[in-house]
Each structure stands twice: as C-alpha cells, then as structure tokens.
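These are the structures in question, set out in turn.
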Structure I
Amino acid sequence: MGGFFGVASKQDCVFDLFFGIDYHSHLGTRRGGMAVYGENGFDRSIHNIENAPFRTKFDKDMQEMKGNYGIGCISDYEPQPLIVQSHHGTYAITTVSKINNMKELAKRLFENGHSHFLEMSGGDINATELVASLINQKENLIEGICYALDQIDGSLSLLLMNQAGIYAARDKYGRTPIAIGQKEDAFCAAFENFSYKNLGYTDYKELGPGEIVVMTDKGCKTLVDPNSDMKICTFLWVYYGYPSSSYEGVSVEQMRYNCGAKMAGRDNVKPDIVAGVPDSGIAHAIGYANASGIPFSRPFIKYTPTWPRSFMPTIQSQRNLIAKMKLLAVEDLIRDKSLLLIDDSIVRGTQLRETTEFLYKSGAKEVHIRPACPPLLYGCKYLNFSRSSSELDLITRRVIERLEDGNVTDEVLREYTNPESEKYERMVEEIRKELNFTSLRFNRLDDMLDAVGIDKCKLCTYCWDGRE
C-alpha cells in the first residue's frame, strides 16, 4: 500500500525525515525515497528496498542530504518522490494512491496536450507522475491538488513540497489517514501517527477527508476545509496499521482487543489455548483470551532477525514460501493440544492452510480457525490491499463459483454476505473443508464495526459487503 512522512523544520530536517520514513516500512516492499529542499535547492534519492531494509539503503544519503523541508515514502510499487518542473515552479511530490481510471485520465491528458509519461519497468505509468500531471492542469497549486483529488476513481493522499512549505492533502473520502505532529520550530505529516512520537513531536491534528494544509516550521495552516463524508478503510485497524498507531482517535491495538473479545462472545468451542498468527493476529488473540478465560499462548514464533517485514518478497510464490519458513514451532505447546488460532483475515487461504498443516505435523490435536474479519468477497477498489489480479484469487469467490455453478450475480453475492443465511453457512463449511480446519468461524461485520467504535457510516466495508 505504501506510506509517507514529511517534515518542515527551522533546523536541518534529514534526521527526522529518515527515521520518520523508516517507521512506515511495514506498509511497502519495493521502493523507498527521500527528497529535501534547502539552501542548495532540491535533492532526492530513491532506492530499491526489496532485499534490504530502508535504513540500510538510505544510511549514506542521510549523512549527505541537507534541507529544512523534506518528504519521503515507503512505496509498494512506483519509485517516488518525484521532482517536477511546471508552471507552478519546481516541486517534489509523493502519494499513497490506488487509481482505477488511470487509462482514462492519461487519455484525457494527452487530448489536452500532455506530451508523454515515462513507463515503469512493468509498462505502467507511475501513479505519482499522473497525479502531478493532473495538478499541473490548473492555474494554481491548490486548485490543481483539489482537481487531482476529485478526478481520481479510487483513493489519493499526497505530500507536495516546494519553497513555500509542505502541502498535505488527504483523500477526499479519508480512505487513508494523514496525521500532523508538532514540536518546537517544526511540523511533520505522517500516515502513521506513532512515527513521530519518538522524534519529539506531539499530536497536532488529524486531517479530515479532502482537507489540504500547508506546513512550515512556523505553523500548519488549513487551505481547504475538510468534507463531511468519510469512508476510512476499516482494514487499517484489523491488519494494515501498526499496533502503536491510532486513526480517528481509535487505537489499533485496543480495537484488536475489542475485536477478539467480540469473537469470544459468540464462540462455543473450548480449546486448550488461544494463539494469534504473528504479527497482526496476536492482539486479536489476546482480546479473545482475556474475554474467554482460555489461556493465550505462542505455539509458534516468527523469525524476524532477517525477515522483519511481513510483505517481503513481492512474488506470490516466494511470499508463500517465506511466510512458511518464518514460522518456528514450539512443539511442547502444540503436541496433543486443541488450538484456537486467530489470523487477521483469509484472502487466498494458501498460507493459513500451510500453517494449519504445519501445526498438525507438530502434533496438534485440533486447529480451530477464527479470522478477525468477515469473509472477503470483493476485491478492494480503494487501497492496494493485495496483488490479486482477479477476485477469483479470493478463496471465498472460488468457493462461491463452485457452489453456484458459475452463476454468480450481485444479488447472489449479497446473500453470501449475510451471516444468518444458509448460503453463508455453506460457503464457510466449504472453506473449512478445503483448508482442513477443525472448525471455522469468521468475525461478524457488525461485531467488527462495534470493535472500532466510531460511526459506522464513516467506515468503508466494501471488501466485505460490496457497499460503496
């Protein structure tokens, strides 16, 4: 998905920028980038981080770059930040986005006189370059940013830096977050608000949907007021977000405890232990254990010294292998035990099936699986949630195709979203058998939303119920 960080400081900003970006490393796998602006103008560095962490690749750059303003990112796909020359002057820009209408927008830009886009290695247009081109269609920068936010089908949040400061713009429906931090003579903007705490910043504000601000070392000024409608991604709390983060005032870790407790309240199995799939399933499991009174345990450990990032590598077959290799059994906690295992979700099902087989081979008597969210029935249109090229990559959709003999309509799919329906029960049972679980029970959508605790109309649930 990706994440970004920006700093406007009276002093040199590179130290804060370097570590602020690094704290977003859990959000992306392919590229890291830093851009600064100071006495010598713009300076930028981009590195491939597929096989080495951000800090390793950018340590030398941190020693050499100087500037009072800086932005940077961890990107799951395109190289960025970009430095752009236009009638707005020179600026650097970085984005977190998913652009569904990229071809249509590019065609319109060509018709309006735009000459070319540089292709990335896969033949695609760099999404951040497309956003910059949209911004450049308007006479002033703020109109351009508003235009880009409005024209994109999907989601877009961005940081843009020029000599006047750092502009931060949150997605028009707030699907992804931007938090502002402050300390003496400095302001920062971040996707993850925990990223600036150890750097001496305190919370200043969270941007609202569509809000645009400009930061300097002297302050943070709102240029475009926030919209009233919000659809922030609920999966940020369930999976994406780091445990120490919070969004809209709701702690990620606390939400996961709440989520686990809700699941325990509806369950009827009595396993020997409750465990979470490292790392994102652990807090859900603690919440379940605390509510149920069943002991929490760690029957397997993720080996992190050389595989610290959950998304690495980028090729799916290698991801599956590494996910398996990372898990080390504590066989004394598995042998002859009935285990209840909580994961954040089931997407393809491959990794969880292999994890279950791994537990059986290590001596487990039973393996009860409890995903912390409802069945994923729709591919996400708003965030780069997975690299799936088809909704049939989702195990739920494959099972539904089989159960319905290929006659899957929107109306049929809606029946499968209802946890009280017969079709839902058949789907869950088919998944259970296919993945060889002793039992399978998904978290309910209403319980998961209650676990977040904010107005449900402000939460995006598209991947579970297809509602936009």
Structure II
Amino acid sequence: MKNNREQWGSRLGFILAASGSAVGLGNIWKYPHMAGQNGGAAFTIVYLICILIVGLPVLLGELAIGRNTQLSPVGAFKKLSNASYWKWVGFLGVSSAFVILSFYGVVGGWTLRYTFFSLFGGFDALSGNSDSSAKIFSLFVSNDINPIFWLILFMSLCMFIIIKGVKSGIEQAAKIMMPIIIVILILLVIKGLSLEGGKKGLKFLFMPKFSDLTPSSIVMALGHAFFTLSLGMGTMITYGSYLGKNQNLISSALWVIILDTIIAMLAGTAIFTIVFAMGADPSSGPGLIFEVLPTIFPQIGGGVIWGTLFFFILFMAALTSAVSILEVITSYFIDQKGWTRERATLSFGILITIVGMFCSLSMGSFNDFKIIFNISFMDFLDELSSKYMLPIGGALTALFILSKWSVKTFLDEILVGVQTRKFDKGLLLNFLKVLLIVSSFIVGLIILNELFELFFGSSLQKIAGF
C-alpha cells in the first residue's frame, strides 16, 4: 500500500495545498465578522495565541501521524494504537469532515452565485441600500431551488478536482488558485487603503480593545483556530500521508500557519478599509460579506471589477478547503475499503451534496428543525463541528501523542527531513510535552465550559464570578 500511495509532486505543492486547506471561508468570511463583533484587534490577538499555543502542536502532530503511517485518519490511528479504541479518533475526523462539508458546500455555492451576480452588474441597484441587499440575500438563501443549483455546481467542481488525484488534481489546483487569491487580496488592500477614511480600518483591526472580549470570544477564537487550520477533521493527517520522508514538517507547518494568517490579515484589512471608508458598520456579523459589501462596491470606482474579484477569491478559498475536506472521506474509503478514487469521490460527494440540500432548505421551507431546536439545521451542523467535533478531535490527537504514541516517537518523526540538528533534543522534547499538555488542557476546559452552558444554561465563568 505504501509503495503505490500517491505523493505530492513538490514541497511547494504540498505547502500550497495544505495552506489552501487552511485558507478558506474561515479566513475571508468568518474571521472579519468575528473580529468585527469581538473588538477587532483584541480578538485577533487571542486568535493568534490560540494558533501558536494550541494549533501548531496539533498541526505538527497530525502531519507526523499521517507521514509516519502513510494512511488516512482511521487507518493511521488504528496502526499506531494496535487497533485499540483510539481508532475512533480517526472516525471522529472523518465524521467531522462529512458534517462540515455538508454546510460548507452550501456557502461555497453562495460565493459562486455572488461572483456572477457582481460580474453582471447585480450590485449596481444595491448601492448604499443595505435593506434591499439584505432582502435579496434573504430571498436567495431561503429559496428552495436557486441555492441548491449553486451547491451542486460547487460540489461538482470539488469532485472533479479530487477525481484527478493528489498531484494532478489537488496540487495543481492549489498552485493555480493560491497565488491568485494572494495577488487579488493585495490589490483589494491597496484599493481599500487608497479610499478616504480607509485607514480607520487598520486602526480597528490592529488596535486592541480587550474590554470588548468575553469568554464567548475566546471560545470563538479557539474554535476558529481549529476550523481555519483544518484541525480535528483528519485533513492534515490525510495530506501528511502523501508526504515523503525528505519533507521538513516543522518548516512546512510554520509556512502553512504563516500563509493562513497573512491571508486572514489581508482579507480583514481589505474588508475593513473599504467598510470604514464607506461608513458602514464593521460589526454587522455574517451579513457583512453578503449583505453589506454588495452595497459598498458600487460606490467605489470600478465597483463591478472589485466586487467580482472579491467574491471570486472567496469562491476559490472555499473550493481549496472543500477539496481537502472531501479528500479525507475519499482517502478513508480508498485505504480501508479498497474503493477506487472515482467511486469513493462520487459516492460521498453526492451524499454530502444531498445533506447539503437539507442544510440549504433549512434556511427556508425546511424549518421544522429551527422551530424545535431554535436553530436551523445548517447552523446546528456549523456549531456542532466548530464548537465540539473539531476541538475534541484536536484535543484527543494531543492526548494520543502524549499517552499512546509517545512524544519521543513524535519528535523523532518530525525531525526526519530536518537538516540542521544543532539544538538540545531533550529541551525540545520537554517543550513539545508542555505544548501538547497545555493544548489538550485548554481545549478540554473550553469544551467543558461549552457543555456546561449547553446543559445547565450558565457558563463556568459566570458561576466562578469571572
């Protein structure tokens, strides 16, 4: 199995593909509105701390597990734990991928639709009219047919790339889309900064207001760190399984985090400079992207071009992430069930699309779930995955390394391919242990807080008086 396994064509290809997995809707859609609602730079600082303290060790752990076993999540945990109950961590990862892509594909379809909406001048009639923009978006997402058409189109593109394979499909798509995303974002930042009042967006994004932070903000930052780095869903284990032993995992992981963070900052800067220049509300929430920005782009020079470019990169970011998520499920059935890539991709790509249809319908006519649980089916899957499944998967991965695989074996694996070894290995071993312990403890505490609030209606912070 190992000898016939697909491999990345180059180190750059892997870094771009892994970064493409990390760079998605979380960076360009979720991060700006989360920052806008939680004090701007204050949220950003907490988010970056979560990435370094919690995200980096788990990211390294997933890549090391994948490369060591050359298997997808279930097979990897099964092999390293001698088929013990730890294999269920792998199943959790595959399940998380399924849940996430079910609603992620719906939003991916929205981005594609709005790209064409902007291209053909649809934003012109919305200039400065936020009420009309919100109404059009609401009518679109609540429609029973239109969003499903774009969902099917988005998922079809995703399946097409996966079927072409690791090197010819995923890697080549990343090599094309990632540079385009970065270049267009830089152009949008330049445009935003050139607008009168645009520099106020920089102040909002980069000057912290810690008084605006709440315990809920910290939970959001942690969940977003896992979501944006594709941790806890088996993506990085799967991508790591296509790596050769000559790859430097430490530098590769750092590059993934750097690119992911740079793109999040660029997206935030582009959005907030334009928002402040036009006098819009930066704390508009999820509607900031699909309701507020369509009213702003027509008010700036070349609005059709800028609006189309923005939603086009939003679509590409969504696609690179969706591809990595579907690959987790596809690789499981290739590795463990012996299915062909085409059969695994089409079977589960279609099944996920069907579940996605129910997610889309839950925003409109299929609202019984919302009536009973006070939340739509789509929002339920979003919260289930980002607040619980991903953090639990990441925490269990850290605990697996600490208690089963051993930190020493983990360190030996990540040092394979590292050319310079002029450091104290014992010191590094202890440092990794501390990071993994802190990571699992923080995630466990925050998950406990979420569960406590879910079942008892009050958070641990409130009870403790914080």
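One of I, II was used to compute relative contact order in percent (Cα under 8 Å, 6 or more apart), and the answer was 33. Which one was it?
Answer by label: II.
From which structure (I, II) was helix-only ellipticity at 222 nm (-39500 (n - 2.57) for each DSSP H run of 4 or more, over all residues; to 500) calculated, if the value obtained is -22500? All intermediate terms of the calculation are to be shown ahead of the outcome.
Details: I: -9000; II: -22500.
This figure was derived from II.
For structures I, II, which has the highest computed value of FRET efficiency 1/(1 + (r/R0)^6) of positions 158 and 350 (r between Cβ atoms, R0 = 35 Å, to 0.05)? Show your work: numbers first, answer last.
Working: I: 0.55; II: 1.00.
Structure II gives the largest value of FRET efficiency 1/(1 + (r/R0)^6) of positions 158 and 350 (r between Cβ atoms, R0 = 35 Å, to 0.05) among I, II.
One of I, II was used to compute Cα Rg over 2.2 N^0.38 Å, and the answer was 1.00. Which one was it? Could the numbers behind the result be given before it?
Working: I: 1.00; II: 0.95.
Structure of origin is I.
In terms of FRET efficiency 1/(1 + (r/R0)^6) of positions 134 and 166 (r between Cβ atoms, R0 = 25 Å, to 0.05), which of structures I, II is highest? Walk me through the numbers on the way to the answer.
On the way: I: 0.85; II: 0.05.
Top value of FRET efficiency 1/(1 + (r/R0)^6) of positions 134 and 166 (r between Cβ atoms, R0 = 25 Å, to 0.05), among I, II, belongs to structure I.
One of I, II was used to compute distance in nm of label points 7 Å out along Cα→Cβ at positions 206 and 278, and the answer was 2.3. Which one was it? It would help to have the intermediate numbers written out before the result.
Details: I: 3.0; II: 2.3.
Value 2.3 for distance in nm of label points 7 Å out along Cα→Cβ at positions 206 and 278 corresponds to II out of I, II.
For FRET efficiency 1/(1 + (r/R0)^6) of positions 110 and 270 (r between Cβ atoms, R0 = 35 Å, to 0.05), the calculated result is 1.00, so let me know which of I, II that is. Spell out each step's value before the answer.
On the way: I: 0.05; II: 1.00.
The read-out was computed on structure II.
Values in this text are rule-based calculations from the coordinates and carry no lab data. Keep in mind that this is a model prediction, so the values were computed, not measured. Cβ atoms are built from the backbone, for glycine too; each structure is taken alone.
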